[in-house]
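Computed from the coordinates by the stated procedures, all read-outs in this text should not be read as laboratory data. Remember, it's a predicted structure, so these values are computed and weren't measured experimentally. Cβ atoms are built from the backbone, for glycine too; each structure is taken alone.
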Structure I
């Protein structure tokens with residue numbers, strides 16, 4: 001690529017380091033417990049590489065994210081085993097302690113469990129969770145379909161969980177009933193057709209943040225329309241748009257109650273030739289950074 005001193009690349013903004021910064025990024029290349037076969041373990045590296053496609057300037061907000069610092073803490077080794085999940089939680093805890101916003105790059109959606117648990121040091125009693133996801137993720141067992149259930153079993157109050165983007169024909173009635181019985185607050189895909197992003201986000205923050213300890217946000221990218229995210233195996237036609245997901249990422253970074261977020265369920269090897277899904281994931285990092293820069 002041609003370099004231009006007046007067009008700094010976002011990839012140069014993210015510095016490999018493990019010291020204190022405003023934002024800390026780390027990779028969790030989990031894939032072995034996925035319900036469907038995936039090469040999501042190759043995604044964290046691909047997302048980092050995609051950052052070189054973008055600048056550091058958010059034109060709409062008139063903010064250059066070079067005004068804040070960002071460090072890359074590297075990848076968790078073999079995150080799929082119980083020992084690997086412990087390593088993920090330990091790194092998430094370290095990143096959360098050293099930064100204002102920790103960003104975990106999956107990997108499949110199983111990483112949400114260890115990343116959120118680590119953010120709060122294992123004490124989930126006052127924490128909240130917001131998921132941008134087509135699915136409830138309340139399945140039994142250990143997989144990319146179970147992180148929300150596992151967090152509840154680990155102490156997260158289900159009444160401080162908000163699920164945005166739950167899709168039609170992507171969940172069973174049994175798991176929908178489980179979500180209702182637990183008291184999880186669901187804002188389905190259909191609601192986003194009638195209400196503003198800001199209104200929905202304000203509702204989610206008020207519920208998830210009620211415990212006072214902070215919020216973890218799960219960006220399961222299969223919440224988007226399949227045409228926009230071909231690298232997400234479980235994405236369906238009619239999901240939310242890439243632009244809507246980017247708006248949520250900005251608001252997550254802007255919200256002081258949000259301590260950490262993850263970006264999951266992308267199989268980099270299944271992307272379109274234009275890398276549209278991976279490029280969206282990179283933009284989610286940048287939008288969250290712009291939000292943090294404008295807090």
Structure II
């Protein structure tokens with residue numbers, strides 16, 4: 001008898017707007033962000049088989065030990081079933097095909113973890129509803145709950161309070177990985193230093209009660225925290241604008257920079273031109289916004 005298995009797609013996300021409201025007493029930062037999933041995917045295959053919970057990945061940059069968030073998700077799901085007095089699943093084997101760059105601000109690890117929670121829930125007859133899955137996701141990380149529903153949302157708190165957002169047009173995006181990842185902790189540290197030098201704060205949070213404008217609303221406070229990498233990020237942003245992007249921004253805590261385009265033709269044209277100028281280690285993708 002074949003082992004139960006399921007294949008999953010885990011989408012990336014971009015931040016269209018990210019404002020840091022302040023630092024909390026627990027060290028986390030209070031955020032206000034507009035997030036949107038995009039059609040750039042990691043692929044996962046979950047199989048109920050093997051001698052132990054395990055993960056294998058085609059990318060050497062992804063850990064295959066207990067620090068892997070997708071593997072943590074599998075173990076948390078099993079432990080929660082057991083704590084609920086339900087029959088838990090046998091060992092889970094995860095095979096991950098990594099397409100989303102690591103350390104890029106695209107939420108790949110969080111999306112993989114959410115996919116594992118949803119996939120195991122399906123394999124087990126859906127013992128948990130969406131609210132319970134989001135609760136488990138939050139135990140894994142602030143970005144993970146977003147990927148349970150994977151739809152545009154305004155994120156508040158540390159990113160875990162989500163309000164669905166329906167004001168996004170069906171845009172396309174060109175995403176450029178500049179050849180290096182960035183540490184979220186280091187970017188926030190750099191942002192805190194920049195904040196002490198400039199007390200500039202946004203007084204009004206735009207688009208909350210209206211439609212998002214790619215031309216007017218793109219904003220990311222964390223660009224101020226990238227330090228020596230700012231010149232590279234700014235250069236890529238300008239190049240995207242030169243190729244007709246409606247707007248360009250770094251996503252999350254970086255390092256990926258994206259441009260928004262009105263249609264697939266314009267996005268692919270920009271990719272064709274900019275792809276000729278990529279340095280070793282850099283990557284370029286085209287994806288539609290999942291609105």
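In terms of mean count of other Cβ atoms within 10 Å over residues 7-14, which of structures I, II is highest? Working shown, then result.
Details: I: 17.0; II: 22.6.
The structure with the largest value is II.
Please state which of the structures I, II yields 17.2, 56 when Rg and Dmax of the Cα atoms in Å is computed from it. The read-out comes from structure I. Ranked by distance in nm of label points 7 Å out along Cα→Cβ at positions 47 and 223, structures I, II are topped by II, which has the highest value.
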